[in-house]
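What follows is a set of structures for review.
Taken together, the values in this text are just the output of simple stated rules run on the coordinates, not laboratory data. Predicted, not measured: the structure shown is a model, and the values here were computed from it. Cβ atoms are built from the backbone, for glycine too; each structure is taken alone.
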Structure I
């Protein structure tokens, strides 16, 4: 597996706009880990796509199909990208 690195221009302080970004329910998103913030979901799910089904505080509930199972992950919006 390749190492995860930030590019030189992205290193350092986290962008506040990405930390506080708004993502509505029902939007298709992809899981992309941001190395500046701790990710609490398995690395094998990195790059998978799913739908936002709700929220818990600042975190979002993302439904992902892993094989034949539908799984719900609780993910910070920093790690989500709209498709």
Structure II
């Protein structure tokens, strides 16, 4: 048994696609490639360290790339860099 449809609610069609989403995705991929290139260029220095010194470096490297994405994602959705 299904609920009866409510004909009084307005139909809101989805927003048309805009150019910011594809450009933002390309910028995200470029950012990830640049960040991974930086980390890989430091790998010879990192592997010489003790495991307990390597661990915070890998944790930082795995998390830090996310922070520049917030303004980019806001821009992709709103057209502004701040919410």
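Can you spot which of I, II the value 16.6 was calculated from, given it is Kirkwood radius over Cα pairs in Å?
Label of the source structure: II.
Thinking only about FRET efficiency 1/(1 + (r/R0)^6) of positions 23 and 63 (r between Cβ atoms, R0 = 30 Å, to 0.05), which of I, II has the largest value?
Structure I comes out on top.
Have a look at I, II and say which one yields -500 for helix-only ellipticity at 222 nm (-39500 (n - 2.57) for each DSSP H run of 4 or more, over all residues; to 500), as calculated.
This figure was derived from I.
Once relative contact order in percent (Cα under 8 Å, 6 or more apart) is calculated for every structure in I, II, which label goes with the largest value?
Biggest value here belongs to II.
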